[in-house]
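FYI, it's all coordinate maths here, none of it is from the lab. Given the structure is predicted, the values throughout are model-derived calculations rather than measurements.
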Structure 1
Amino acid sequence: MHGLINWSIQSFVSENYGAAAWQDVAAKARLGFSGFEALMNYEDELTYAVLDAASEQLNNPQSAILEDIGTFLCTHPKLEAVRRLLRFGGDSFPDFLCSLDDLSDRAHLALPNLEVPEIDLKLNAPGNVTLTCTSKHRGFGHVIVGILQAMADDYGMLATFEHMGRDRGVEFVSIQMLTASHSSGRKFSLAAQAG
């Protein structure tokens with residue numbers, strides 16, 4: 001698993017629960033080191049061990065932790081670059097959804113070795129979409145749910161999202177868009193803000 005994925009789990013735990021909580025997770029997972037390097041690759045089993053340990057340490061199901069990680073990636077001030085990358089997908093939440101099938105290609109421009117799931121959308125009825133997330137790694141669909149929730153808020157869209165399970169490497173997410181003007185959303189400009 002790419003180190004950036006492991007680093008994201010570590011950052012989520014550290015930022016939200018403290019450095020001591022992360023050290024407890026690392027010990028439970030028997031990492032043998034204190035933290036992940038974002039640009040290294042690690043055995044997949046190590047990532048799953050960390051997720052198991054985080055679930056035990058935080059007393060929360062892995063699915064909920066993965067959704068929270070997805071939200072964290074889009075909302076934490078230190079990760080504004082992720083939000084910006086996603087917001088380039090369009091001016092509205094439906095535009096953003098339609099851009100997700102290109103997400104893998106966009107991610108590979110920045111990090112060629114990063115494994116990003118393949119995403120496809122199927123329109124079932126107006127406002128009702130099924131998203132499929134294909135990956136050899138389980139759990140990406142839950143991360144996508146967290147990302148979608150955060151981005152819907154970002155665009156001011158009222159929507160519901162439900163993870164519908166996994167079958168032969170494909171995870172299914174039901175999306176119901178209720179209203180596009182629920183709130184004003186967060187401000188976004190193509191020009192990055194000066195730090």
Structure 2
Amino acid sequence: MGLFRRHEPLHERLAREGGLIEPQPRAWPEVGIHGIQRPREVDAVVTADAPELEGESFRFVSLPDGSLLVEEGGDGPLEPLAAAVEQQVHAPYRARAVRRGETLWAVEATRIEVLELPDAPGGDAIDLAKTEDGDLQLSVDGQRIFGSLSDLEERGEREGYTYAVHAERLEGDLWEIRTAAL
């Protein structure tokens with residue numbers, strides 16, 4: 001028996017050799033050991049010079065029309081930060097900026113999908129799921145409601161027959177959309 005060979009019980013070895021169970025591949029959960037990269041969390045990281053900005057950090061969303069929604073941080077002209085990001089990522093995106101010097105800012109941005117939902121019910125979060133039996137489940141702010149939203153259904157169907165769609169209100173009728181196939 002080799003030095004690093006794991007001891008396998010006789011009944012497991014016989015079942016594996018007899019074709020009763022599939023051999024299990026070794027799992028290396030730690031990044032760096034197996035050579036597989038972590039999934040990308042941001043689409044761009046840039047620096048920008050913004051001498052007019054006050055404060056230490058900002059979170060903002062750039063909408064498809066180029067307007068900026070400040071989610072966290074004070075008021076100030078965020079256009080220099082957005083201009084630096086948009087050299088690598090086009091709107092819409094969500095960004096986080098942190099001061100790194102007197103006028104230097106580090107900004108990370110992630111692309112988002114924005115959808116206009118004029119017939120959306122009140123609330124700040126909508127979840128729509130279609131199950132394998134074809135049932136649609138709609139909830140607003142965690143409360144299940146009857147009905148459906150055709151725009152969200154159409155977007156979900158691009159993922160497949162079964163899907164989940166999560167929408168968060170950005171402003172007015174504009175919603176950030178995340179979808180996944182089930």
Structure 3
Amino acid sequence: MRFHRFITGALAAALGCGGHPPAPPPPCEQQCQDGTALRALRETMRVAYNGELMGMPVGMQDATYDCLEGGTAHVFGDASSNPAQGSTFVNLTYVFTNCVHFAVPSPTPERNYQMTLNGTATEHCTIAVQPTATTSLRIKSDAMSFDGEVNDPPIKYHEESCPVDVAQDGNNLSGLLCGRPAGFGF
């Protein structure tokens with residue numbers, strides 16, 4: 001009897017207070033997967049920009065970022081700023097060559113990815129650097145290739161020569177990825 005109580009108590013403790021396991025996360029269907037791939041592209045662009053161009057004098061830019069797990073992101077174009085407004089204005093091109101980037105593990109399943117990017121994307125935007133300005137940008141690519149994993153548990157993701165046309169307004173990015181609606185919020 002004591003052994004039975006021990007096992008019952010240990011099982012209840014393992015399952016939580018209610019004795020029921022937590023509900024599994026909802027499945028990550030195509031729109032969820034595309035949103036995570038889009039997050040990988042946007043965050044890789046941000047990391048390359050911050051790693052190579054942040055703090056540089058305004059004007060024409062040309063730098064190559066060594067991606068976190070291999071490959072490169074060549075970033076070039078024009079950048080200017082308005083210190084009084086707290087904004088940076090960019091008209092940049094990113095050329096990704098086997099650029100591997102990953103997300104810091106997150107308890108939110110759709111924020112997890114490991115992605116290799118190949119292709120060229122342009123970014124036209126106003127980047128807010130103070131609370132008085134709002135980030136507004138547009139990312140376009142005629143043929144971006146994605147290869148990696150999205151979500152947690154990981155789901156294989158592969159798209160070749162995928163057109164991208166998305167806009168970010170504040171903390172939300174949305175538009176088309178491979179001709180399908182995709183987006184996410186920061």
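Structure above, values below:
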item: Value -1.03, calculated as log10 I(q)/I(0) by the Debye sum over Cα atoms at q = 0.31 Å⁻¹, for residues 106-161 alone, assigned to which of 1, 2, 3; result: 3
item: Label whose coordinates, when semi-axes √(5λ) of the Cα gyration tensor in Å is calculated, return 28, 19, 16 (choices 1, 2, 3); result: 1
item: If helix-only ellipticity at 222 nm (-39500 (n - 2.57) for each DSSP H run of 4 or more, over all residues; to 500) is computed and equals -7000, the structure in 1, 2, 3; result: 3
